[in-house]
1. If Cα extents along the principal axes in Å computes to 56, 46, 32, which of I, II, III did it come from?
2. A value of -14000 was derived for helix-only ellipticity at 222 nm (-39500 (n - 2.57) for each DSSP H run of 4 or more, over all residues; to 500); which structure in I, II, III was it taken from?
3. Here relative contact order in percent (Cα under 8 Å, 6 or more apart) was calculated and came to 22; which of the structures I, II, III was it taken from?
4. Taking 21.5 as the value of mean count of other Cβ atoms within 10 Å over residues 60-67 derived from one of the structures shown (I, II, III), identify that structure.
5. Starting from the value 13.4: which structure in I, II, III was mean count of other Cβ atoms within 10 Å over residues 92-99 calculated from?
6. With Cα Rg over 2.2 N^0.38 Å, for residues 28-75 alone derived from the coordinates and found to be 1.19, which of I, II, III does the value describe?
Structure I
Amino acid sequence: MDGSGDTGIPIPAGGSKHEWYVMAGLIIDPATNIKAKNRVCDILQRYIPEKVREDNKDSHYELHYTDIRFGSNIYSPLSLSDRNSMIDEVFELLLELKPILMAAAIHKTRMHQLSDGNKNFNTMTVRSLIDKFSAYTVHFDKIGSIVYDEEQYKKDAMMRKKMRLWRRHGLNPRNAGTQADMLPNIINTISLSPSEMSSGLQLTDFCARAVWDYLQKKDDSRYKQIRHLFEIGGCTSMGRRLEIIPDVS
């Protein structure tokens, strides 16, 4: 799982300039995960000279959509043409891997008004995706593991509190829920990883940004490439694979 956008309250109630926050999830099996790791390493090695890698922090040596797009960190020496080609290759890789995609997108102003400001947007989106993934593992009788960005976890005290609650009591501790709410097939609720160590997190970053650009900027150029991956390979018990919160339909 990886997010795009910020979790701040939009102007005028808060200081954020953006209405949307998106958390995306990418479901792949172990064999596909190995293939993704090898291909991500290959893309990085072909575009980033070893000297550039040596001169930068290890944490910067990763596929990161906004860094590539704006030529930041290790991507500053690359031409605009090379950066665009690199982004093209990543989306082509996603189409080749055919992961099952899901996302939760929050319209922050609407949610803030409905909840009197008493909501943690990050926790809401993560809970939504855990719920969908648990439903998927139960439906197909699979064992799954969720990987989340270690740095984001460290920054969010509410998230850490909720993780412990979900592990002990399930996703609906006050109400009788479904079997999937107890996360029976999820290992350790969430495993933490630095994003530069996880090809899955890096690819999910691209998916989250594509959805965010579509909702926030009305730019669907990248979202159109991967939209069908939100519709194939899942199950009805996952609900809407691109969930808009709050639901205004």
Structure II
Amino acid sequence: MPEFFQMLCEDSIILVCYLNIHLLYHRYTEMKALSTMMETSFSNSDVQITAKCEKKANKIAWFFMTGAVCVEVGKVIEVFLPLPDQELQTVKLIYNTKYPSRRLHLPIHIPYLDESELWYTEVINGLEFHVAMLFLVVGLIIGNLIPSLIIHIEGQYKILTGYVEQIGKTHRDREGRVVYYINLDTDEYVVEKTMDIPYPSELKRTQYERKIEESRILYETLYVKQLVIFHQKCPTFSPRWFSGNLSGLVVR
């Protein structure tokens, strides 16, 4: 029974890795579009939020990679570990091999062939190790892409929320200067130049203050338009987008 459950677990992992390769092979254009979108379409205007998302995505990537590498290293070490005599007899009885102490990276059975022969064992182990490395690399790429994308989408909505909270407020940069945003995607803005202009009459001063107020209203309108454009890009990466573009990726 332990041998059965071990092989069942190994076969399940191999099947998942195969599906990942199938996904990458048949949906390469879509997967490439996802990675390109992360590089070109996401806003990096808030450096702190972007850095946090990058750090979180890297942690998940390291977690997957460490786990996969540990499993693979364990499988390689297992090949060279000696088996107890009782287990050797069991393996010899089950697989009908001449040298049960020679173990394969992944147990397989080839009809009319004794896999325990030295030359066959070395060739099969080499091929299995090559395939395992291929599965490992492709599995890490596909497995990390979607979680990383979701994390960065969350960061985009946090950036949008920060901009929305500034509606109706005086916008300032990190140095406390009054600024006017030109492009929210790139955090591009101009700094307000303050200067006192003497007016000979109260009427002209009132007219000047009225123009300033009209300019602020116009800026608020432009600022809200920029928010709408930013928000229109965000739903493109929402769960609805996933259901429309990632459903059926495995089977074309």
Structure III
Amino acid sequence: MSTRTALTNLSIRSLKLPVFALAGVGFLALSVPAFSEPMLFWTGIILGGYIYPTHELHHFVLGSVFGLLLLGVVAQAVQPAKRVGALHSSLIIWGLFSIVFTIGSGFSPVFIILLGLLTVMAIVHPAGRSQLPSVETLDRRMAAMAAVTTVGAIAFATNQLLSQLSLTDAHAGFEHYLFMATAALAVGALSIHASFRGTGWRFPAYAAAFFMLVIGVGSIVYPGVEQGSSLGVVLGFVVVLWAILFIAIAERGDELMAAIGR
């Protein structure tokens, strides 16, 4: 390797971290002001003064979508090379959000802007090529659960998207069905991604489980049809138990892989 080539590579590496930081700050600067208010609608249910009856489930899910999206980026502030799975989760969530809302509501330039910033963060990420998942570390039991989860998630997301396109109720007016569809698809995508056990795999695994718990518990607490998307008590319990089982298998698999030196 020539001296010029070495200097060029060094210059590129030295620029990556500032670009990574600027993209992250840019994403948060644009998204936090826009998402902070809707992300906190649910707090009125607990603190009092809630003024959106029949929207409780949707507001819990809405807050979870924006909360995990932002958390995945914020997590990059400390040891990002170990937390690249969190950034991947944000990419997955926002990518699905952009697709679902484009189909159900229409395209917005902000979709591309924020997705572009997240993509830049991934390209110049300190983890480098090690962030790419490998089939060698695939946990087959997690993958099997993720496959079943994804089938159910797609079915639920399709139902929610069709509700958005066909109904004229208040939930459709607030585009709440689209948030439910986004969360459902994110469950499937995140669980599959976590199954590869790449760097920082726990964030997508627990994010998928968290979405399931929010939807499941929300359906148990608010089982009425007026909620628009409630699964009811029985299916709510099934989803909660499935989320717990998914994490149990994920953590047990981690112990087994450590035992065999993988």
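1. Working: I: 56, 46, 32; II: 110, 37, 29; III: 69, 44, 34.
Structure of origin is I.
2. Numbers: I: -14000; II: -23500; III: -25500.
It traces back to I.
3. Values: I: 30; II: 25; III: 22.
Considering all the candidates, the number was obtained from III.
4. Numbers: I: 18.5; II: 13.4; III: 21.5.
Value 21.5 for mean count of other Cβ atoms within 10 Å over residues 60-67 corresponds to III out of I, II, III.
5. Details: I: 16.0; II: 13.4; III: 21.2.
Attributed to the structure labelled II.
6. Clearly, the read-out refers to III.
No value in this document is a laboratory result; all are computed from the given coordinates. In this text, all values refer to a predicted model and were calculated from it rather than measured experimentally. Cβ atoms are built from the backbone, for glycine too; each structure is taken alone.
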